[in-house]
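Structures for review follow.
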Structure P
């Protein structure tokens, strides 16, 4: 029910300048939802908080039941696939990036120009500009992303099919990431496979940023996780190709080059690896692009998609589990000030900064406190 609620809530955020369908019945429905999102902001904020807390409540309950071995693999995959199917058709409620992805590809397919040279503002007559943000920026991603999205760009007369093709790409990447997380855990610790899969696949922040807002970080992670699995399986050529494709989406996974080289070195010499330490190192390395991106602009909730796929091997460890839950919750709540106020002006930046600082502080304090309690009880 929480996922269904998220699906319906997403349509409260449809841009006022965007009409998803000319069908008269749909226009009545769209305006009703928009009225809640734009003109009843306290109600909208209340609904958002309720949905977010509900998602986290059921998420933690499911993880607990998985830990107690009361939920089987089929159930987790049923929940994962059902969630994906529902939210593939949601609106990208919390980010306009999907429209930028579409327009970048459209610059090639419709305008026959180079998005590395031309930006959306160079085409002032395009109707998409009426509901886009960041129209002043040039194409910031790698060639892999262009190669994937250009074939999906049908054109201006087919906005809705193009929109859903992009959403389907994100959904398939999400499912692929979940699948290869499971395959990796089968190799490392089969008894922890189900918990690790559920830990990532049902995380509310991951669901929102991958399936609702549809950020291309999940595509980058899909290629990286697949490449890691192939590297662990000693399929080096395919692993290298997929790893390059991952870097070619959004560059952040380039920070994993030292780890991939280390794994390759140990695998070639049949030396044993401490995978717990290695995955900890991967998670730490992927903090670097998050920090750099935060310094360049500001922290964005979807940055955690760079980290969470690599936590699965240590997801039962309190020093990973607790921060992952707290950071995910507080990151999702970063949308609340905008939903309530309708802008990102002051004092929103200060609120967001304190939300980030508070989440880090709480993660450290609760993790240390939990570790201390475990030692005293031992």
Structure Q
């Protein structure tokens, strides 16, 4: 009975909007994701009933496989392919016959938006994409190495540290005794981040040591459920702390192929992430160069970099995400929307006015993948 009520609630958008937020948070804490939120994702997908194999005349001689994503983020790839005239086929790799699904798909390459709302979904994508790339020889976009970092704070830290890329000091513990000793001695405030979690949903700032010590014990015993997470999806047995940096600005910088965007994130309290406040400030040339340098390290060309700018002008990478939440506009310079591109021959940045982030930047991703297959879109 409760399940049916929640299904109707999820589908009734107007009623859901009026439903008190505290009540929604209470229900989300006790309900599995698939009983409620998947109904919302389905109801809000404009392509939920679209044809699974495109039938329109293609503008390129390729067919792209679009891998279905549990929260329907693959909708952006559908929109991009349909707008650009790129043939596609929707594929589901969540079933036991997923290898046959990919092997028999007759697709030239695959567009991926990894699921990360639940740890088990993230694990499924990590495991199956690795097999697709390394054992089956399939082409995926974004690349597997970019997706391996996606929504894992630990992996991001290891990659940044190994490549000597400036970032806030970070400590990862797998032993409770070591974590407690650190908590007893570290300077406060200190930032905790869950390994999985976006929009500051798994971030806590500790200013009180007894509270911090209790929290560390909880991480190694009962485990932690991030805000709005599924109560079964507990992250335990490890803890990650990050240096607290007061007074920093935070930039969201995006690189897709040779398109670069940037804006500042507005701050509410201690947080920039999850505030949904966009400040259109012009990214300095030094910041654009920094983004290009960081992404060139591993040839990443579909990446969002959340970057702290310190009061003395240094840049520190806070997070990396190969796919990311939707912004109505990624960049404006002097009130004009546009992008930066880097002119390799003249070694300088060029601003181009226009809208380039259609379908949550997936038009650019589709163009990049088609280009890599030695095809050109006629648009």
Structure R
């Protein structure tokens, strides 16, 4: 059985920054663009635009010239200098601070893995250590790439509570690797209004074309923020003690998700979420969980940073020379939505190598057909996670 779920897990580093240097809109536009790119195949999909944005921002600090311009355009940011990296770091810290309240957990960790003896530009190293909190770890890719791979994977597993156990597959790191950048995120959120497991029961989820599949639906009647657009219902469920929330965009027709997805843009979302009001809502939400793994190289190339993967790449900000290119950008993610809350994890890894080596009245909200959803920081407006459920699996 194919279980269709799309979940973008972005912790978009967005929010209360310097007023003149707000990275939030660009990061949310990147999230929307990544969603559109990766949702095209209709298969299960989970991603964290936040993790991806963070890893690419780290790499951006070492990019120069056209390579930097392409990366900044892909990230939808107008600048790539020190102010940008400071803003990204400040917002990541603020979101983590606000999220780790009410018994919730949000952990963000970054890493820089370097071939022993490989020279780094002092400014690049300083940015990694002080802003991205990514200490430099010396590894021997040249003589023992497999051990290096296992060490990076072990770090990733540790910082995602074991949910992302093998970010890099066997053979994806080899003797030509010079450095690896990693960004991991783990989230465990408890509902402000949890579901009673005694009310969870198997019911049909509409797949379209008259087909259904049984799913475990959680039920409760409670006060939630709610709103409607001409084509969708919107339900917002808060996590306890934090500004974070889980938003579901449910099409009003069983087969309306594709049309709804085409209208999902950052400005549209901001308006929709801002118009939500408190209602007594009778909810039926499916439990689900999923994980996914993929390469982002093709997607990022289409989005404007193909230069970073080719022989014209300029990462002289890393080592002072124009001899490096990005070999691959890999990503894994996981999500579990249950009666108690949400657990989600994701990690992104970037491998870099020398160019010589190519490679109020009661409202009924019954989510029994495909829908889109978001986890966001309502204080800053930052989208933390986003996705769609085509077919639940619990």
With helix-only ellipticity at 222 nm (-39500 (n - 2.57) for each DSSP H run of 4 or more, over all residues; to 500) coming out at -21000, pick the structure among P, Q, R it was computed from.
P
Comparing distance in nm of label points 7 Å out along Cα→Cβ at positions 285 and 341 across P, Q, R, which is largest?
P
Identity of the structure behind 0.15 (criterion: FRET efficiency 1/(1 + (r/R0)^6) of positions 101 and 125 (r between Cβ atoms, R0 = 25 Å, to 0.05), calculated), options P, Q, R
R
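Computed from the coordinates by the stated procedures, all read-outs in this text should not be read as laboratory data. Keep in mind that this is a model prediction, so the values were computed, not measured. Cβ atoms are built from the backbone, for glycine too; each structure is taken alone.
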